[in-house]
Structure I
């Protein structure tokens, strides 16, 4: 295990590579049906089966190279193994599609619990990236909590009412774009509540 700084390109590849590989493999195999031990499996199930060890391996390498993992990374991998495994075992793609919903509900619920206690758990995760005043953290936490619950609802609506291909596009690009755009729109909050360097002079 190493605690040396990791190359940003390698870190990005380890984090996003498995997701993009899943997307590419799905587009390649989406219309195929495979018979294994007398049971027919859609391409989505086979791609999910391959995705599980890939994401576990990449996360393990990331941990070995950096010596640490974010809580969200750990929870995400556990849920991928559990719900992806259920989808493969039961030959039912619905379990894997539920996974984003559960992730966002869990983290939205955790942030909401902190807010009820008058605390910003988000601060513990992101304070090193952008120091804010206490009020700024509370406002941002409320907004992120709402975002997570909103994404959970969106995932449920899309996977239950639209095609698997639409859900795969949403999962690969839509969720990431939504989070990116959300933080772009918080620029005013970051400027207003940024902690200035008081050590100068």
Structure II
């Protein structure tokens, strides 16, 4: 059985946040505290240690006491660039990833995904949410084996940044979470306001 001590958590805070006017999403106030604090609070009990992937405001993020790692590829290359650098710093058999702007992420994310990865002997498991009878992939929430580093580097070296295409090259699966709000993220000021209301 996979336990929290075998998992490193990665919080992705390296994006450009163009729909939020380019502000650094992890530092936007949510109930008066930077958004990333909600992600840290929910992720911390599920993992052995945390890494933060950020490409700006490094000093502010480092105040949380966790290693802050920057993409090695230029120009905000997306979540796979964050995965790649995190796999180089990951000292546990598994890496669990989540974005900095989903403050209601499931408190049993690691537990559910670990059960699936073990039961089916997979390389990687990503989350999906159920909304209005449809299942939506939430690919930036995933649990992967840390030995996927070479596979990801090879994929990125071809110039491809599409997360679902990399997943297709692996033995991957998904876990469907019933609470769609757990994956709600903040892309606009209106979404921020709506999220604050449902999470009071």
Structure III
């Protein structure tokens, strides 16, 4: 049952992203007129993505009994900025979402650090068996990483095509995050609390 839940969780995490990319590729060059207003492909896909993301998070909650605080914040920002994108027919709002999400994550981690606390440890419910010092170092590194991702998002959405932004928003950020955590292997090993 646990393996089945893991598989379903991964599908619900990645499914909306893959559907967004597939939908965007199908309609990126199309314009749809609704109520006398023309909507570009990116706005159309965003309108479809919001309910899919909400349903995905609800299903994750039904399967596991919880949704992480980071997922909730990301969902709220996606709904708010996706809603503004559709309501105002302006794709810039949805493109700003990642800048704000990563910027907020970074700021929150720095607030915790200033208080001598690892809010990352709190968010992750101590999922990694490392010392408090290890959590603090990892939190500082992640706060810097999140700030860099927020800055990169600003540069990409403002300076590049929507195609480049979609690739960055869906796969680039995910790859960068995976690379970041893989690069922390030494830290996790040095500060492990598990007996070898």
Determine which structure produced the value 3.0 for distance in nm of label points 7 Å out along Cα→Cβ at positions 73 and 97, calculated from the coordinates; the candidates are I, II, III. I
Computed 41, 39, 30 for Cα extents along the principal axes in Å - originating structure among I, II, III: II
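Read-outs: derived from the displayed coordinates by stated rules, not from any lab. Everything numeric here is computed off the predicted structure, so don't read it as measured data. Cβ atoms are built from the backbone, for glycine too; each structure is taken alone.
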